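Following this line, the structures themselves.
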Structure I
Amino acid sequence: MGTGIFDKLLASLKAAGDTLPDKRRSGGNLKYSLLDGILSAFAVFFFQHPSLLNFQRAMKERKKRNNLETLFGVSGIPSDNKIRSLLDQIPPQSLAMVFEQSLKTAEQAGAIKPYRILDGGVLLALDGLWYYSSQQIHCSQCLRRTHEGETTYYHSAVAGAIVRPGNTSVLPVMAEPIYNEDGFEKQDSELAAGKRWLLAHGQEYQWLKVTLLGDDLYSNQPFCQLALQQKMSFIFTCKPSSHPWLRETVEQSFVKEKVVRQWTGRHHQTSTYQWINGVPLRDSKDALMVNYLSLRILNEKTGKVSYTNC
C-alpha cells in the first residue's frame with residue numbers, strides 16, 4: 001500500500017473518530033481519548049500481531065518512539081481492556097462513512113479495477129458471523145441459543161466484502177449488527193439484518209455495480225426484490241429442499257447442459273453445468289422470474305460426486 005493511500009484511509013478514520021461524542025463523565029479516567037482507542041484497535045488488525053500493544057510499549061521504552069505514534073498518531077497506548085471500554089460506547093453505524101470513503105480511495109488508486117469482473121461490476125459476498133459468545137457473560141442485546149438445557153449468548157453481524165475468484169484479498173464493506181433491541185420480544189435474525197444492510201447501504205454502493213453473493217437464506221422473493229430495488233444483481237445458493245416449486249419447475253422443463261472434462265493432475269473430473277432462464281422463484285402469481293444454474297463435479301477415479309451446488 002502506498003503512503004498516499006494509507007494517509008487518506010487513516011485521515012477518514014480520524015475524521016470519523018473526531019466527530020464521536022465522548023459520554024464519559026468529566027473527572028473520571030480520561031487519560032486516553034476515544035480516537036486513541038479507535039486507532040489502537042485498527043492498528044491491531046493492520047499489523048495482525050497478537051501482542052501488538054505490549055510490543056509497542058516495549059518499543060517506546062527502548063527507542064522513545066513506536067509505530068502507533070509515528071504511523072497512526074496515537075498519543076497514548078491504552079491497555080486491551082481500556083480499548084474495549086472505549087469502543088463499547090461507540091455505535092458501529094457511526095463509522096460507516098469510513099468504509100465508503102475507503103472504497104472511493106481504493107477506486108481512485110485503481111485498486112478496485114481488478115475486482116470488476118462481471119459486466120464491469122463487482123461481486124459482494126454477504127454472510128452472517130459470530131464475533132462473541134459466552135454461557136455466563138451477556139447483555140440485553142445478546143442473541144440466545146439454547147441446546148440441551150444450556151443457553152449460549154452471542155453477538156453476530158452480517159458482514160460483507162468485495163471478492164474475486166482466485167484472490168484471497170477482499171475489500172470489506174460496512175457490516176450490519178444482529179442484536180436484540182430493548183423491549184422487543186422477537187429475536188433479531190441474519191435475514192432481517194441483511195434487509196437493513198440493503199436499505200442502509202444499497203444506494204451508496206450503486207456506483208460499484210454490485211452483484212450480491214449469498215447462501216440459501218437470502219434466496220427468497222422479498223430479499224431478492226429488495227436487492228433489485230437497490231439496483232443490485234444477485235447470485236444466491238438455492239437448496240432444492242427449500243425451493244420445492246422451483247425444483248419441480250426445473251425438473252419438468254428443458255434445461256440446457258454443458259459437460260466439461262478436465263485433468264486435475266491426479267485424475268479426470270467431469271463438470272456438468274445445467275441452466276434455464278426465466279423460472280418462477282415461488283408458487284405465486286407475482287413470482288419473481290430468475291435464472292437457474294447448477295454445477296455437479298464428478299471424480300472419475302472414485303466415481304463419487306466431489307461438489308454440487310445450484
Structure II
Amino acid sequence: MAQDADGNLVDPHGGVRDLKAKILRHVSPAFGEDPLRVLRVARFAARYQHRGFTVAPETLDLMKQISASGELQALTPERVWQETLTALNEHSPVEFFSVLDSCNGLGEVFPELNALKGVPQRADFHPEGDVYQHTMMAVDAASVLTRDARVRFAALVHDLGKSATPPAEWPKHHGHERRGVSLVRNLCDRLRVPTEYRDLACMVTAEHLLMHRLEELRPETILELLNRLDGFRRPDRIRPFILACHADAQGRREGTSIDYPSDALLETYLEAARSVDLHTLAESPLNAEAKKRFVFDRRMQAIAQVQNRRK
C-alpha cells in the first residue's frame with residue numbers, strides 16, 4: 001500500500017480489506033519462489049495471533065504446495081534458525097509451529113517435533129494429550145513466564161526423548177531424559193543453534209524430572225545437581241533453568257498458572273552452598289582430591305541445614 005501526494009490510498013492487493021479482516025495473505029504467485037516465505041508467514045502468525053490474525057486459506061494452500069515439493073529441506077540451517085529464533089521472541093511462538101503443522105511443513109523443518117505427535121503419555125500426569133500437545137503447552141507457559149528465548153527453546157525440546165521410547169513401554173517413558181539429550185544435540189548441530197541455547201536445552205532435558213522432585217531429594221543429590229548445572233561457576237544459568245522446568249510443570253492439564261515450590265528452593269540451596277567459607281582451603285596441606293571432598297562435604301552440610309530448618 002502507498003499514499004500519493006494528494007492523500008489518495010494506492011491499494012492494488014486489497015491490503016486495507018485484509019487488515020480489517022485480520023488476514024495474512026500473499027500478494028502474488030511469486031510467493032512460491034522462496035520456500036523461506038513459509039517460515040516467515042508462520043513467524044508473522046506468531047507475532048499477530050494475539051490480535052486475531054489468521055492465514056488466508058489460499059496462502060495456506062500455497063504453503064502446502066511448497067511443503068509437498070520438498071523445498072523446505074533445502075533451506076540453509078542459518079535461515080531456519082534465524083526465523084525460529086525470531087518466532088520464539090514473538091508474542092505467541094506456539095502459533096509458529098501450529099502454522100507449520102497446518103501446511104504440513106513441521107515434519108520437513110522439525111522432524112524431531114513432528115515425531116512427538118501421537119506419542120501417548122500417562123493420563124494421570126498428562127491428561128492434556130500426547131507429547132506434542134504437552135510440548136506446545138510448555139512453550140506457551142514459558143512465553144507467559146519469560147521473554148527469554150533460551151527458556152522458550154529449552155521448553156520446546158525438553159521432551160524430545162519421548163519420541164524414542166519403544167511403543168511397548170507406552171505410555172511410560174523411563175529414561176527419556178537421557179535419550180532426549182542426544183536428540184537435542186543432533187537438532188542443535190543440524191540448525192547450528194548457538195551454544196548458550198544448546199547448553200540450557202540439554203540441561204533442562206537431562207534434569208527436569210529431578211528438578212520437579214527437588215523437595216524430596218537428599219542433600220548429596222541436590223549438590224550433585226547443582227554441580228552438573230555448573231551453578232557455582234555460572235550462577236546466571238540457574239534462573240533460566242528454573243523457568244524452563246517451571247514451564248514444563250505448568251504445561252499440562254489446563255495449562256493454568258501454578259505454584260512451583262522447586263523455583264525458590266533451588267536458589268535457596270545454591271545460596272546456602274555458595275555461602276560456605278572456603279578461604280582457608282588455599283593454604284591447607286590437603287591434596288587436591290581431599291580438598292575437593294572437603295568442599296563437597298561442607299556444601300552438602302549447608303544444604304542439609306536448609307532442609308532441617310524447613311521441617
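Table for the structure above
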| item | result |
| --- | --- |
| Origin of the value -9500, where helix-only ellipticity at 222 nm (-39500 (n - 2.57) for each DSSP H run of 4 or more, over all residues; to 500) was derived from one of I, II | I |
| If distance in nm of label points 7 Å out along Cα→Cβ at positions 182 and 302 is computed and equals 5.4, the structure in I, II | I |
| Which of I, II yields 1.54 [Cα Rg over 2.2 N^0.38 Å, for residues 86-165 alone, calculated] | I |
| Entry that produces 3.4 once distance in nm of label points 7 Å out along Cα→Cβ at positions 78 and 94 is calculated, selected from I, II | II |
| Value 21.8, calculated as mean projected area of the Cα convex hull in nm², assigned to which of I, II | II |
| Identity of the structure behind 10.8 (criterion: mean count of other Cβ atoms within 10 Å over residues 142-149, calculated), options I, II | I |
| Highest-scoring label, criterion being FRET efficiency 1/(1 + (r/R0)^6) of positions 38 and 158 (r between Cβ atoms, R0 = 25 Å, to 0.05), among I, II | I |
| Among I, II, structure where distance in nm of label points 7 Å out along Cα→Cβ at positions 198 and 214 as derived comes to 2.7 | II |
| Answer label among I, II for the case where mean count of other Cβ atoms within 10 Å over residues 6-13, calculated from the coordinates, equals 9.1 | II |
| Structure from which 10 was derived, relative contact order in percent (Cα under 8 Å, 6 or more apart), options I, II | I |
| Answer label among I, II for the case where distance in nm of label points 7 Å out along Cα→Cβ at positions 14 and 230, calculated from the coordinates, equals 5.4 | II |
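No lab work stands behind these numbers, since they all come straight from the coordinates. Worth saying up front: this structure is predicted, and the values here are computed from it rather than measured. Cβ atoms are built from the backbone, for glycine too; each structure is taken alone.
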